[in-house]
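S.K.: Multiple structures follow.
All of the numbers you see were taken from the coordinates with simple rules; none came from a lab. Everything numeric here is computed off the predicted structure, so don't read it as measured data. Cβ atoms are built from the backbone, for glycine too; each structure is taken alone.
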Structure 1
């Protein structure tokens, strides 16, 4: 079966939302899960839990924002429980969102920048890369803290 580029983008966002769920499941198995979420890779960086929350929210931004569907907010202070709730809300929002209009202009904010992009460009060059960046930072924070993770835990494709 051949996927269109657009279908592959949607499938990729959904896949990595599943990998964020996998990291949440691994965190739930750790006795110090809340402390692990507070790990920072550098003194001026976001902590691991916040990176995970942002990665989950970027899945919603990728697939809900272009349809006008509400993007669930990150609840602060966040905990493993609130991240699990956010993941559930994002998964439900994506499942209920109408199909994307790949020719629509998406107006959004990137830091301080106001940006307008076609949906295809927005998902491919903004939302998905940001989701993967924050998922990578969460993964790196957990690895840095000693959680036994491998490449398969990040991408869900490798087997060792």
Structure 2
């Protein structure tokens, strides 16, 4: 396989972006209403929103094989913004080919370019395959995530 292209989404990418995003949701055994998926895609295209989506493009087929969604936010612990890598997905048959690494490094480069070099993300404790990559491109912070219980708001 040749070099994988990583690029920001454009409006005509919706169907392929949606296909990958839905595969990501299936992987995590989750579902989202159509309006949330549509809003997420629109936000990623809106220059007034600090949220982006990028695709990994297969070098031969020119078809998207991976996606990353990320957003920028302020922090009370720093004067520079941070990037939260919200979603990362690579098609099953394209894993172990550096696609995930390339997507993460793309976000790193975007963060550096916008003065927000602190990039972080989370994954399920049981997602061991992804953690093999994450320990190579990042470091485990030791944090545990808590959330407000569903139905309490």
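S.K.: Out of 1, 2, which one gives 19 for relative contact order in percent (Cα under 8 Å, 6 or more apart) as computed from the coordinates?
M.R.: Numbers: 1: 29; 2: 19.
Here the read-out was taken from 2.
S.K.: Work out which structure the value 1.00 belongs to, where FRET efficiency 1/(1 + (r/R0)^6) of positions 11 and 35 (r between Cβ atoms, R0 = 35 Å, to 0.05) was derived from one of 1, 2. Spell out each step's value before the answer.
M.R.: Working: 1: 0.55; 2: 1.00.
Source structure for this number: 2.
S.K.: Thinking only about mean projected area of the Cα convex hull in nm², for residues 19-90 alone, which of 1, 2 has the largest value? Mind showing how you got there, number by number?
M.R.: Details: 1: 5.0; 2: 6.3.
Greatest value across 1, 2: structure 2.
S.K.: Could I ask something else about it? For the read-out helix-only ellipticity at 222 nm (-39500 (n - 2.57) for each DSSP H run of 4 or more, over all residues; to 500), a value of -10500 was computed from one structure; give its label from 1, 2. Intermediate values should be presented prior to the final figure.
M.R.: On the way: 1: -17500; 2: -10500.
That value comes from structure 2.
S.K.: For which of the structures 1, 2 does the calculation of mean count of other Cβ atoms within 10 Å over residues 99-106 return 14.8? All intermediate terms of the calculation are to be shown ahead of the outcome.
M.R.: On the way: 1: 14.8; 2: 19.9.
Of the structures listed, the value fits 1.
S.K.: Where is mean count of other Cβ atoms within 10 Å over residues 27-34 largest, in which of 1, 2? Don't jump to the answer; show the numbers that get you there.
M.R.: Values: 1: 13.5; 2: 9.9.
Between 1, 2, the highest calculated value is found for 1.
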